[in-house]
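Heads up, there are several structures right after this.
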Structure 1
Amino acid sequence: MLDLNIKANGSLTANAAVAAKEVPSFVSMVNSAIAAAPKATDAANTVTVQPGGKTFTTITAALNSISDASLQKQYVVQAGPGTYNEVVVCKPYVFITGAGVAQTTITAPAAADQASKGTVKAASNSAIQNVSIVSSGDAWGSWITAVDCVGAVNFDIENCDLEGDATGNGPNLVTLSVDYSPAGGGSQINVSYTMVGAHGGAQPIGLLVYARAYVHVMESKIVADGASTAWGGTASYESAIDLYGSTVAGTMSLVLSDSSSHITATDCKLIGPYSPDVVVKTSGNS
C-alpha cells in the first residue's frame, strides 16, 4: 500500500472553484498556440521548435534550446513520429505536441526513488498533447509514473495515452501523479480526451491527486488493474477532482482517502465501487 500520509511542504494551494475557471482558460490559450504554429514535417524522430523552425533529435535537446519562453513569447515543440527514450522535463510556456497517440511515444524506465519518478515532469503553464507516455519496470521499490506533476499551476494533458506497466508486485505504480511528493502542493491540471492506464504492481493507481491540488478530467478513461487492490482515481489531503463524461475503473473506481478532499463525477461511467462521499451526478442535477 502507498503511504498517503506523506507531509507535503509545498506552499501552493489550489482553490477548486477558482481553478475550475482558470484551467479551461489556459487550455484555450494552449490550443490556440498549437493551432497557430506552422506545421513541421513529420520526419521520424525529428523535433521542431516553433517559432524558429530549428530541428533536434530529442525532445530534451529542443527544450534546452529555449531560454526566453514567456506569456508574451510562447513556443510549440513538435515531436514527429517515433519513440523517444528519455525523461522530458517541461518548461513554462512551452507546449509539446506529437504526431498522435501510438505515433509519437515517450518512454522511460521506472525511477529508483519517489523524487525521481515521471517519464514526463510537468511545469506550470505548460502542456503535452498527442503523444503516448510510458513508464515500466519490475525492480522492487521502484516508481512507475508516466506523468509527475509537482506544484504545476496550469498544466494541460490532451489527446494522450499514459501507461504505467509493472512486472510483479515490487514497484510502486501511480500513472498520473499530482503533488504526491513532500515538495508538492497546489497543482492545477487539465486532462482531456486521454487514456490513463495502471497495470500491475502491488497497488496500481491511475490518478493520484494530493496536497491541495485540483484536477479537471474531461472525456477520458482511467483504468487500474492487474492487482487485488487497484484504484482508478483517488484524492487526498485537501485536494479535488472534477470528472465529466469519463470512464473510471478499478477494484475501487474512485477513492476519497480523507474527509478534507472532494471528488465529483458528472455523466461518468464508474466500473467498480466508489467511496460513499464521492458525488455522482448527471447534467442538470445537483
Structure 2
Amino acid sequence: MGFKLFLLLEKFLMILPKKLRKSFFLSLGSLAYYASSRYRNISFVNLEFAFDGKMSEQEKIEITKYSFKNLLLNFLHLMEIRHMRMDELKSKVTVQNIEAVKKAHEEGRPVIYVTPHYSAWELGATSVAAFIEPITAVFKTMKNKQYQEWVLESRSTFGNKNLDKSNVIKPLIKLMKKGEGCGIVIDTGINQREGVEVTFLGKKIRQTSTPAYLARKYNAAIVPITIRTDDEENYTLMLFDEIIVNKSEDESADIQEATQLQADWLSELITKEPKFWFWVHRRFKGEYPEIYKKN
C-alpha cells in the first residue's frame, strides 16, 4: 500500500510545474536537516574530522544543510529521469573532456568510470549513458525491493545496466573482456578485508582496489568522472584524464599506487568544493569508529 501511494505521489508531482516540484523537494531537504539530529551530527563529525577542526561552525552548518538539500535533489532527478526525453537532458548537461574516453575507445580499451557521491550523481550516471556510452553500474542492494526496482528502472532509462555489488568481480571481468564500460563508486566504506589502505582527506582508510585490479589485468582505462552545478539547473559532467596503472613485476604495488591516485583525485575534488560531497554518511566508521560513538 505504501509504495502504491508513493507512485501516486510521483504522478501528482510530475504534473506540477518544474519549479513547484523542485520547491517541494527543497522543502523536504530543509525539513530533514532539522528533523534528523543523528544524520546532521554525522555530517558535523565528518567535517570536523576531515578538516582537522579547522572549519568554522557556520561552514559546517551550511555544508550540512546543502548535503540534505542535495540528497533530495538527487531523489528528484531519479523521479524526473523516468519521464525525461533526450532533448531535455541535453538542455541540462554539458560534457567536459570527453576526449579522455575517446582516446581509450580509439585504442580499443574498455573504460572504468570511477565516481563518488558528489553533487548530482544520479543525473551524472544517466548522462554517461546518454552522451558517452551505456555502462554497467555497480550498486548496493536496498532493503526495500519495490523502491530498489523503481530506482534501478530510473537508472536504466537511457541504457545503463545495474550490477549488484555482491560477488561482482566475475561479472565485471566479463564486461572487460567484451570491451564494455562499467561504473564503480569509490567513496563508500568497505569491509576491512577488502580493498587497500590509502590516504584520503589526510586519513588512512581502506578503498576498493577493484578498478585498479581490472584496469591492470584487462588493459582498461580508469577515468574519474563527476558532475557539478552552480545553480541546480545547469550541470557539467566532468571527465578527468585517465589514471594510469603501471604493470611492473610487483602487481600489489601497482594496484596500491593506482588506488592511491584515485583517492588523491577525490581528496582534491572534495577539498576544492566540499559542499558537493555527501557528508551525511559514516565514511570513516571502518577505521575510526570512535568518532561516531554518539551516532
Structure 3
Amino acid sequence: MSFFYKAKEKIRLAITANWSDEKYLKNRFKKRLGYELNLDNPKTFCEKLQWLKLNDRKDIYTSMVDKVKVKDIATNKGLTVIPLLGVWNKFDDIDFDKLPNQFVLKTNHTSGGFVICKDKATFDYKKAKKILSKSLEKNYFLLGREWPYKNVERRILAEPFIDSLGKNNSVEYKVTCFNGKVEFVTICTGIAHSDFCLRKNDFYDRDFNFLPFVTEYYENSGIKYTKPSFWDEMLKQAEEMSKGTHYLRVDFYDLDNKPVFGEATFFTWAGFIRFKPEEYDLILGERLKLPINKK
C-alpha cells in the first residue's frame, strides 16, 4: 500500500468520522461497487451484509471478533485453538523474558497487525513496537462500520510461532455460514496479508463441489484439491460457532491434518466484494436469508 493511498485513506476517514453509519455505508458502497445500496429491500450478498451491520447487533459479536476472547468461546464449543502466550495493553508491558525464542505478536482487533519473532537475538524490537503501537491506535470500526469492532478493548496478544503457516504452500480454510449452515468454503493457498499475487482462492460448496467464481484481486490456484479427511468435522465446528448468526465466516488452519480455529468474521471484506462473474453477488444474496420481513 503506497504512502499516497494511506494518506488519502486517512483524510477520507477524518472527513467521514462523524457521518452516520447509514450515510457512510451508502456513500462507500456506491463508490466501491458502482450501484446504489438498497437497505429497504436488500437483494444482493453485499447489500445484505450492509443491512446486517445496521440491524443485527448483539453484544456477543464483539467478543467473537476479539482475537483474545473468541478463543474461550471456540474452546467452549469444542474447537481446537492456538494457545495464548500472553496478553498486554501496550507493547512496553510485554515481558519478553517469559516468551519462548519464537512467537507471534498481534493486535486483537485488526486484520494484518502482527509481527513474527523467529529468534529473540535478532528480533527488531523497535520496529515491532512501531507496528503494534500503530495497530493499537487504528479504529477498525471506522474503516467499514463493522459494528462488532466498535467496542473491542484493544490489546496485544502472543501466540506460538507455527512454521507451517505463512508459506507459499500454506493452506487455510475459510468456512462461510449462512443462517447457521455452511454455504461455501474458501480454500486459501499462500501467504496471507501480503501481495495479492501470493495468495490464491478456490471456492467449494459443502459437498466439495468446485464453485466457478472468484473475488476481486484473487485468482484460482489451478490446483485440483482432494477433500481433506477432516472436512466434515470442520464444517460441523463452523456451524457450531455460527449458531444464532445470520452470516459468519469461521477460519481454520490445517495443522497436522487437523482443523485449528483461527478467527471469526461477520463481514468478509467489510461487505464490499466485487465478484467475478458479477452475478454471484445476487446468487449468494438470494441464499442469505435476513430476519422476518426482510428478503
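Taken together, the values in this text are just the output of simple stated rules run on the coordinates, not laboratory data. Note that this is a predicted model, so its numbers are computed, not measured. Cβ atoms are built from the backbone, for glycine too; each structure is taken alone.
Work out which structure the value -16000 belongs to, where helix-only ellipticity at 222 nm (-39500 (n - 2.57) for each DSSP H run of 4 or more, over all residues; to 500) was derived from one of 1, 2, 3.
The value was obtained from structure 2.
For which of 1, 2, 3 does P(r) over Cα pairs in 10 Å bins from 0, in percent, for residues 164-203 alone, calculated from the coordinates, equal 21, 46, 27, 6?
Considering all the candidates, the number was obtained from 2.
Using the calculated result 20.4 for mean count of other Cβ atoms within 10 Å over residues 68-75, pick out the matching structure from 1, 2, 3.
Label of the originating structure: 2.
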